[in-house]
Structure P
Amino acid sequence: MTTLPATPIAPEPTRWSLPDPRDAPEELVGLGADLEPGTLLAAYEHGLFPMRLEDTGPLGWWSPDPRGVIPMPDWRGARSLRRSTRRYEVTVDTAFMPVMRGCADPSRPHGWIDEEFIAAYSRLHALGWAHSVEVWGGPQDGAPLLVGGLYGVAIGGFFAGESMFHRARDASKVALAALIDRLRVGGGALLDVQWCTPHLATLGAVAVPREDYLARLTDAVRQPQLRLD
């Protein structure tokens, strides 16, 4: 477990000039650059996130239009989810790399998280910008078992949810509910989930136009740094 700094540490600025998504006619707005901490933070602040075009393809920078977000003030978990929550223990920032490896499981469809991404976001985590929510199940050989979780990036009042996974029923949903609870208390203003897929829509995600999203993002990143503890 990494001991995170009380206040996130600013990395070296990126050496790249990132594209403005407002000028992009497509969701894919750029190729190349790197995954250095300064580049990642600059990208998120400008409404971009990285994902390879294919499993081993070039690094792409994306800005979906519309964008998927979860409105936190009105979010309510299903009654069945509340029952599931009682079966698990939830922690924050205690197993960042195991959560990323759970999200990167090669048996999952459309996997794109490779070792370069794991190393990059682990560096961002050590600086205090990337966070994980862990869901633990019953003990195995005397130790709790990681059965689900999610990770993402926090800047100001903005949280970019990157990926989540589960190995037990409702474990990823429990992680999401725990994240939303903490964001509400800790100063979260905008929860980004990238695309509003049918699955995420069942969890409360809605689609907003890119211009609307970027305006909300500009306001959110200027707010005091949120806390998840």
Structure Q
Amino acid sequence: MTNWSTTPQPVGPSRWAFPPVSQWPDQDLIAAGGDLEPATVISAYRRGIFPMVVEMPDPILAWWSPNPRGILPLAKLRVTRSMRQSAKRYEVRVDTCFGDIIRACANPARERGWITDDFVRAYIRLHELGWAHSVEVFDRAGTLAGGLYGVRIDGLFAGESMFHLQRDASKVALMTLVRLMQDTGLTLLDVQWTSRHLESLGVVEIRRQEYLARLSNALRPMS
């Protein structure tokens, strides 16, 4: 059963204060330290910030606001014939195995892996509270073939990571996410940074101030 449309449980105020936008550096890194408590993480997303560990050489919890920022305009998703054909081979579900999805994304064998055990526990907790969601793709044998996860706040979906074990499975998950967002009135799909792969799907870069303006609009109460 999906908790996509349910109201998330309140997380209260964070005991940490992020610097105001006027004090943010031009670089992507905004702050370091703090914790991954639900109140802290949700407070960060509301401000256009997200957590990610940085190796320095010891791992440090860092908070980021990329400049420029990668977003996927919902109407600009590039759906190829191959993706449409692949979608027919899969079954897509939402929020039925969030833990499996984030653990697959956290596989240490993946290139540039950054999702630590602490992140896995923190985002599973966010999922239990109704803030984090997964889109899961299964083949005809019922085997998990790919998927993605992220955080939804009002009209924002902050995409965190995706993976595939079979052809086009992560793309099919993205197709489903975009359709679900359009059907439920969400307006902003944040992908943090761009890559050639994401650009091929329609992701574009915008300046930080434009992202923050779009974020403000997306966080307005939805009717």
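We did not get these values from a lab; they are worked out from the coordinates using the rules stated. Here the structure is a predicted model, which means the values were calculated and not measured. Cβ atoms are built from the backbone, for glycine too; each structure is taken alone.
Using the calculated result 0.70 for FRET efficiency 1/(1 + (r/R0)^6) of positions 42 and 162 (r between Cβ atoms, R0 = 25 Å, to 0.05), pick out the matching structure from P, Q. Spell out each step's value before the answer.
On the way: P: 0.95; Q: 0.70.
Label of the originating structure: Q.
Can you spot which of P, Q the value 1.3 was calculated from, given it is distance in nm of label points 7 Å out along Cα→Cβ at positions 130 and 146? Working shown, then result.
Details: P: 1.3; Q: 3.2.
It must be structure P, since only it matches.
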